[in-house]
1. In terms of FRET efficiency 1/(1 + (r/R0)^6) of positions 118 and 190 (r between Cβ atoms, R0 = 30 Å, to 0.05), which of structures I, II is highest?
2. Tell me which structure, out of I, II, gives 11.7 once Kirkwood radius over Cα pairs in Å, for residues 46-85 alone is calculated.
3. Here distance in nm of label points 7 Å out along Cα→Cβ at positions 94 and 198 was calculated and came to 5.7; which of the structures I, II was it taken from?
4. Of structures I, II, which gives 25.2 when mean projected area of the Cα convex hull in nm² is computed from the coordinates?
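Derivation of every value follows stated rules applied to the coordinates shown; laboratory data play no part. Quick caveat: nothing in here was measured; it's all calculated off a predicted structure. Cβ atoms are built from the backbone, for glycine too; each structure is taken alone.
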Structure I
Amino acid sequence: MELFGYIAAHFAVIALIIFACAIFDASCQAAVRKIIFDTDPGTDDAMALMLALNSPELDVRAITVVPGNVTAEQGLENALRMVSLANRCDIPVAGGARHPLFQKLVTAEFWHGKNGLANIELPRSKCKADPRFGPDLIIELVHASPHEITLVPVGPLTNIALAVEKDPSIVPLIKEVILMGGSIKGGNVNAAAEANIYNDPEAAQIVFQAGWPLTMVGLDVGDKTLLGRKQLGQLASTHGPVNDFIYGVAKFLVELSEKFGDGGTPMYDPLAVGVAIDSTLVTAPAMHVDVETRGEFTRGETVANRRNEVERNVLRGDRYIIEGVDKVQPNAKVGVEVQADRFLQLFVSRIQGK
């Protein structure tokens, strides 16, 4: 009987070990996603960054700064102060491009406040800027972790384009690009173009045509995620350095939206981070996307081929004749629908530290 008891106990221990290993393997399957966050901070950039830093599904390996909402200098200062506020000086923060590839910079203090952060003066940063050039840092980290890095650019795409142009070998080594930018239903700077793409259309065309897995979280899907007074009240009910800062940013944006008759502030950049956390938040069919770089009224427009087909026109004498239809290869998943309530609940809970 003693031998039988020993054998039974032995098998019970083995069973527990197998069960524990099964749980461990399952947790490994849901691995944390390594991201490089490229940003032009920016109020909604601030909300996106804090969502990323407060989400256990994401491992922010670096923050690279691009000019857009504010100048390169102001953006780097803003990023450093926010990382310091979050006590994450372990994350390298690097400045990148100083201006778009081929045009003058357009900044947006009108929408983001004089300092880009809703005029909120954060304490001076305890963190120091990484001396590496942002695109070089991207290249270095991608080669250090091949097939593991997701790029999450939420500003103009200058830094990403510079990295690709300098080292095209990173393209097949990138796990995915999830960008906030573009629109397939009109723009916000003008009738056609969304601000991030408009600020550097040539860079955007490089990024869209690079050949890597890419998800476009655009203006039109972001417009469906309005953070309003309800969510503002929820953020006001809890406190902490990050919580209080984001409440101040959100309050600034909600009040600004109300001046224009809107019911809340669109969560453009945070939604891109949300998709990095949980891709099921958006419905994103595959399309071929090009960026208009020459049009007088359409420069910066993201032109999406929803059918992924083009007519084949053949010259016959003095005219072209349609002889068939050719398929075009999709190069992006384009967000068209979003589970807005679920996303807003996720955002608020993460900022509250839950």
Structure II
Amino acid sequence: MRIAFLCKRRYMGKDVILDRYARLYEIPFQLARLGHEVRGYCLDYHAAQDAGAPDRWVHEAGSGTLQWESVSVAGARLPHLLAYPWHVLRQLRDFRPDVLIGASDIPHVALARWLARRLKVPYSVDLYDNFEGFGQARIPGFVPALRRATREASLVLTTSEPLRQLVLQEYGAKGTVISMPSSVDLQVFRSGDQAAARQSLGLPPHARLLGTAGGLYRDKGVEPLYQAWQSLSQQYPDLHLVLAGPYKPELPPPQGSRVHHLGHLNHAQVAELFTALDVGVISILDTPFGRYCFPQKAYEMLACGLRVVVTNIGEMRQLFAATPQIMFEAGNADGLAAAVSEQLANPTAPSIAIRDWRALIEEVEPALARAVAKR
């Protein structure tokens, strides 16, 4: 098949193309490895340079091909932004794809529908989160466009089963809807030497370490951890809090000699952090985003053999159903502290299988092929 993949360039603080990062890279890459001819079209909202000619890359992909094109619209005026769909349409008329995949946010999902109707080909949608929880959803017309494009897609991939049910029941999806969680690079995230990881990151070698990594923002659920730390630090004199990631001045990390803020870590260093910790925290708020997400951090921590505590919400409620003692209610700092205490006293490592990206895409690729066959 000839497959066109449409997405934004920056994802979770990473560059999809250059960092070859996570879901937005792995879907087209693994499809190419299965022998397909894949073209990725990335729109860069945040590049420092002004809008200009497209940048292009060719990536090795086994028996198939994977080519990327990126266009920057940073600093561009509205007419340039409105010209982007027509630019992609011209590229696709030359490429003649069998199917389109729209991913990453509302504009690219809606763009996939717009292009597919003009090219008269089927299209698929990948929802790595509930996009109605994104800031874009406040723009008039965006949510109806998202729902319409998702409803009419031949195939919809969702990051969680709760999101799959939302798409079926509220969006009224007409096509096939498959729940496909985001996996991780199991060559990077794997069990390792805890002492070596602590030494590499400059962490105390003999303390017990509690921590997390990611955006340390209020809307990402980090505040209950900060509140829980107030009691945990008093209860456990040998416990240290380790944090990695950006934060905003209105919610700074706790202070003290037993708090370690490592700043921004690259992908491999995040794996080192999860190897170094004794307990990892996955705190999610009860919001339209939190109820339907699948935190990639959960698989990253589990792949490193890290014991975790996790909010009892959405997909996490199902994933950790066998170990309710390590779950806590959303936003409940006392519950989070109690779950951490339980992990420190009675360490529990859930037995959860993590399928790699290759296995996940091999499972959904036949559904994409069926959508093309129905054309």
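1. Working: I: 0.75; II: 0.10.
The maximum falls on structure I.
2. Working: I: 10.8; II: 11.7.
It was calculated from structure II.
3. Details: I: 3.1; II: 5.7.
Going label by label, the one that fits is II.
4. Details: I: 25.2; II: 18.7.
Source structure for this number: I.
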